[in-house]
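The data blocks that follow each hold one structure.
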Structure P
Amino acid sequence: MAKILFGTHYVNEDEPCLGLFEMNLQSPDSKGFHRYQIVYVMREDKPAEYRKDLGATKKFKHDQFRIPGGFYDSDEDRYYVEHTVGELRQIADDLRAKPFPKALLKHLEGPDLIRKMIDQIELKSKIRSKR
């Protein structure tokens with residue numbers, strides 16, 4: 001069953017925060033893409049979403065990011081929150097000021113699983129044809 005996510009027009013720095021995202025999304029007037037800071041806070045044991053328009057995407061040099069601040073345990077039907085809005089905003093400011101080096105991010109991507117799967121299929125085909 002779908003649950004309704006409530007919106008909010010404000011957040012306090014000391015509120016429990018499930019996560020903070022900075023993402024490029026279509027602007028409401030459909031005239032381009034803007035960077036939005038999306039903050040999920042807990043209000044009366046329910047998550048609420050706050051969005052702040054940070055401006056046109058072309059003025060941002062860093063990549064989009066997601067910072068988790070808590071999680072939902074479906075077995076217990078309960079949210080666990082480890083951080084506040086202020087803590088996650090500080091992390092976001094640090095990421096904007098000094099983003100990860102591209103070389104490090106490329107190293108962390110891991111193997112290309114699709115290419116490896118294709119190589120494995122081709123190898124099996126070659127083995128069968130030599131029988």
Structure Q
Amino acid sequence: MLTVALSTDARRMVLDVTGQIEAAVAASRVRDGIALVFCPHTTAAVVVNEMDGRLEQDLLAWAAKAVPEGAGWRHDTVEANAHAHLQGISMNQSATLPVVGGRLALGRWQHVLFVELDGPRQRELWVQVVGR
């Protein structure tokens with residue numbers, strides 16, 4: 001398993017981590033198989049989608065509208081980030097991606113995106129590549 005270290009500098013943000021995942025795939029020397037990208041954080045997510053600034057803003061606005069901060073969530077009595085946990089639940093904790101010819105096989109507009117919902121923080125993604 002390989003670890004991709006990330007540092008976020010905002011409370012909520014989207015990072016394009018495609019290059020780091022591709023580097024992990026290359027380091028694995030797997031030519032054909034799958035790469036599992038796992039986010040071991042409960043207030044963050046990993047998604048595959050287009051990396052466009054407007055779509056990034058839309059994603060964060062959708063999450064804030066769907067699960068607003070300070071809406072009386074019970075977990076907020078422990079730590080005021082229940083909204084980030086619930087937003088993370090509505091996204092993905094992992095992505096399984098095909099590896100073909102030693103590279104990620106993504107659609108034309110697809111990128112691997114890390115979604116920070118409770119930053120800034122030091123984060124990581126775990127990447128497990130299997131195949132031949």
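Values for this structure:
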{"read-out": "Structure (P, Q) behind the derived value 5.7 of mean projected area of the Cα convex hull in nm², for residues 15-86 alone", "value": "P"}
{"read-out": "For 24 (relative contact order in percent (Cα under 8 Å, 6 or more apart), calculated) the corresponding structure among P, Q", "value": "P"}
{"read-out": "Which of P, Q yields 0.30 [FRET efficiency 1/(1 + (r/R0)^6) of positions 7 and 119 (r between Cβ atoms, R0 = 41 Å, to 0.05), calculated]", "value": "P"}
{"read-out": "Structure responsible for 2, 11, 20, 22, 18, 12, 8, 4, 2, 1, 0, with P(r) over Cα pairs in 5 Å bins from 0, in percent calculated and labels P, Q on offer", "value": "Q"}
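Rule-based calculations on the coordinates, nothing more; no lab input. These numbers were taken from a predicted model, which means no experiment stands behind them. Cβ atoms are built from the backbone, for glycine too; each structure is taken alone.
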